[in-house]
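Nothing in this text is a laboratory measurement; each read-out follows from the coordinates by a stated rule. As the structure is a prediction and not an experimental result, all values here were calculated from the model. Cβ atoms are built from the backbone, for glycine too; each structure is taken alone.
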Structure P
Amino acid sequence: MNEKTSKITLIGWMISIIIPAVIGTISVSQNFTKELKTFFMITIFIILIIAFELLPKLIASVLLPALYMISGLVPAEVAYASWTSTTVWMVLGGLVLSAVLEECGLLKRIAYYVILKCGGTYKGTVFGCFIIGIILNLITFCNGWLVASVLVYGVCKAMGLKTSNESALICFAGTLGATGCTICLYYPGYFSIMESAIREVIPDFTMTMTVSLRYNGWFILWCIICILILMKVYNTKDLKINVGKEYFYKQYKALGDMSSKEKKAIVMILLLLGYLFSTKLTGLPAAYGFMIIPFLTFLPGISLGNGKTICKLNFTTVFFVASCLGIGTVGAHIGFGNFLTGLAVPVLQGRGMLFICLAFITLGMLSNFFMTPYAMLGGLSLPFVQIAVSLGMSPIVACMLLLYSCEMLLFPYESAGNLIMYEFGMMPMKTFIKQMALKTVIMYVGFIVVMYPMWNLMGLM
């Protein structure tokens, strides 16, 4: 560890300790109870540790429920209740499926095919990387972002690009598709959290596969606008790249004919899709598909995965998701939702619906400085639902606004997908912030000018 890193780490620890300590000095009241104070101190302490990367994410994820329990805030059955949620096991199933599809080569085949169809030029490659992210997320149910990030980085290296605006734009486009578009695609982990919150007021509510697309599908248009603006700013039409369509054609041909494993993988994807589409008729939870079908790929006769596949899984993600869900579970148990509702409702009461929507989005964006998207959804979905009901607003709209705000970020640490892409070294921090700021502005303006009127016109409000 060099001197600069040591100073950053020291500052991180100081902030992580001082902020909870300051909260600890706040006097308790009828609204701000002793339990809420303890909850905020523990939660913010762990969130800051994760944000500053002071401890491995797995360690921080294990510490959070342990501190909830050891402090006496809640009993063990509440602190660890998130592990009994189907969401955790859906995420594990999604990770298994993604690893199997990567190992059999299907994801790489799709990536090269898409770039070839986009022309093999720089402009085509930028849009190709954007489309790659979307397609991989469609077939992996939004668990393909890590694979997509690696493929996009490989494209930059193949083109001989160094750290520059040109490489940053390719990576930006890749993360928009691989990470950003998860807010408008079928992401079972996100959907399960929001569905649980909405069911507190609508007991028989079920999130359909297309609900986020109907509400937030406009985000794809905002992404395209961002890319076109940056292409104009960077004057990429005159860019000469070292490789073209021939390189990607050779890479695609080197994969050979589609293997039997790839064909089996396609069958398993279709089987999972078929199950998900049938849940409306059968009444079975979507979670069951992710808790069973990905593991069928290990059965004799299918054999898409083996012990080595399991060893490659990032189990830290599972622990992290469980901890994020735990924030919401513990918060609900000690009255965090009622506390936030008591603060927000008097301020928003009597305001216009557009103002309320923008307030929700802004609160979500500010929360994103301290919480990852999973932590935001786990901790804020239920409070948002409660506030919405108190204001006579649809709880579904409140959750969609929170989901939308997950992509209104400025720094890499706010999103795992963006952080991984940034750490490949192709995106200067200054450029990253400018690109994300542009996207955030377009998302705000797009919501006011297009999305809000269309939600009203389509009867989604």
Structure Q
Amino acid sequence: MTAIYPVILCGGSGTRLWPASRPDRPKQFLKLIGDRSSFQDTILRVMDLPGADEIVVVTGKAMAELVERQALELGVKLTVIIEPEARDSAPAIAAAAAYVHAQTPDGVMLMLAADHHIAEPEMFREAALVAIKASRTGLIVTFGVKPTNPATGFGYIKPGEPLPGGVTSVAAFVEKPDLETARRYLQEGYYWNSGNFAFMATALLEELATFEPEIGEWAIESVARANRDGVRLYLDAEAFSKTTKKSLDYAIMERTLRAAVAPAVFTWSDLGAWDAIWEASVQDAEGNAASGDVHLINAKRVLARSTGPFVGAIGVEDLLIVAEQDAVLVCRRDDAQAVKTLVDLLKAGGRDIAHRHVVAFSGGVERQPLTKTLKAEVQVWRMEAGAFVTLPASSIQVLDGELVAEAATFRGGAREDLHSPIVVKAPIATSVLVTTWL
């Protein structure tokens, strides 16, 4: 049985899903639909495919901890390829192909985006097995999703002649169309371009050698010189920086003669904006999708979600209401794409909320600011069981749980003035009030 390597690209910041999605915690790691992130759902769709053993994720260093935590929750064998810098999808995929080829020369890659929603995972697996089988003949197979409406936000694929194994050749890849053109594409049997692929690592490397040798050669070199640290594989920065910054579509897919499309009929969305989240969410009889501390009265076709304050909405229709602890977004559903414009204005104004959440999370510790004066800053630190953390010189109060230091143990209700930083462990889930004197 040929080894299959699910390879998940985990980059991007999901600007149009602000304020929930920001660069410090982008959309693929958020529970936007259901109880798992789209990244976790992507893993679950492929981890049990015949021949699949190791999940490979390509991401940047800033996202590595989130990747590891969410993937290892699912108990998978994992390799995290760390890009030294973002250079678009072709170099990232080339590095993954070089890694897979080094492990298994005839290995098949199932190349997946981390932030897509697929409502029927079994149907996805059926399409994946068709694509994988076809890829073993040397084809580079993309998943073409049968459109359900004349969407203008997706690229399209014009299918060509039938090929053995249930796939067809690709007559053309076309860019995002206007509405009239999209309607014509539906009538002519075009597919949505889902951006997911199956191919042998050797096939991709051969096409790179033909069309983009600098990408292929330097990606291979970046893997050859890479440093392994646990599940992380750090690509060599000097070699990777010499790859050409280009997308896979422009580098290979629009030029190769090996392109094929596997038709897919599952419900698919790239979750590109809040209107897509509304469409993919469970809705009540009035078309409302609500999550968090939310109450709607006489509302219709509203998405309302909160991870912070209570949200009440009365007599409204066709709105998006998204409340985080430090920001609230309200807009019409048909203006969902304009959220990016708002974020661009925040960035131009130097607003920190464009880039990061007020509640930070790292190393198993969530840090939530409560108040800040000229003399003191107060935060609540919530620590997962087993987390290690360095407490600063501060006044602490253990609200619940327990902290164990080298020379002392602090249990629920304990108050202590720390005159210098100390390292503590939370053997159980623990909450601590930390007051830092300025």
Entry that produces -0.64, -0.68, -1.08, -1.14 once log10 I(q)/I(0) by the Debye sum over Cα atoms at q = 0.12, 0.13, 0.24, 0.27 Å⁻¹, for residues 289-360 alone is calculated, selected from P, Q: P
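Could you tell me which structure in P, Q was used to calculate Rg and Dmax of the Cα atoms in Å, for residues 177-224 alone as 11.8, 38? Before the final figure, lay out each step's value.
Numbers: P: 11.8, 38; Q: 17.2, 49.
The value was obtained from structure P.
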Can you say which of P, Q returns 9.9 when mean count of other Cβ atoms within 10 Å over residues 25-32 is computed? P
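Comparing relative contact order in percent (Cα under 8 Å, 6 or more apart) across P, Q, which is largest? Mind dumping the intermediate values first?
Values: P: 21; Q: 14.
That would be structure P.
From P, Q, which structure was FRET efficiency 1/(1 + (r/R0)^6) of positions 105 and 401 (r between Cβ atoms, R0 = 35 Å, to 0.05) = 0.35 calculated on?
Values: P: 0.35; Q: 0.10.
Corresponding structure: P.
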Comparing mean count of other Cβ atoms within 10 Å over residues 17-24 across P, Q, which structure shows the greatest value? Q
One of P, Q was used to calculate helix-only ellipticity at 222 nm (-39500 (n - 2.57) for each DSSP H run of 4 or more, over all residues; to 500), yielding -22500; that structure is P
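Using FRET efficiency 1/(1 + (r/R0)^6) of positions 217 and 377 (r between Cβ atoms, R0 = 41 Å, to 0.05) as the calculated read-out, with 1.00 as its value, let me know the right label among P, Q. Intermediate values should be presented prior to the final figure.
Numbers: P: 1.00; Q: 0.20.
The value was obtained from structure P.
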For structures P, Q, which has the highest computed value of percent of Cα pairs over 33 Å apart? Q
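Which structure, out of P, Q, was mean count of other Cβ atoms within 10 Å over residues 9-16 derived from, given a value of 20.6? Mind showing how you got there, number by number?
Working: P: 14.1; Q: 20.6.
The value was obtained from structure Q.
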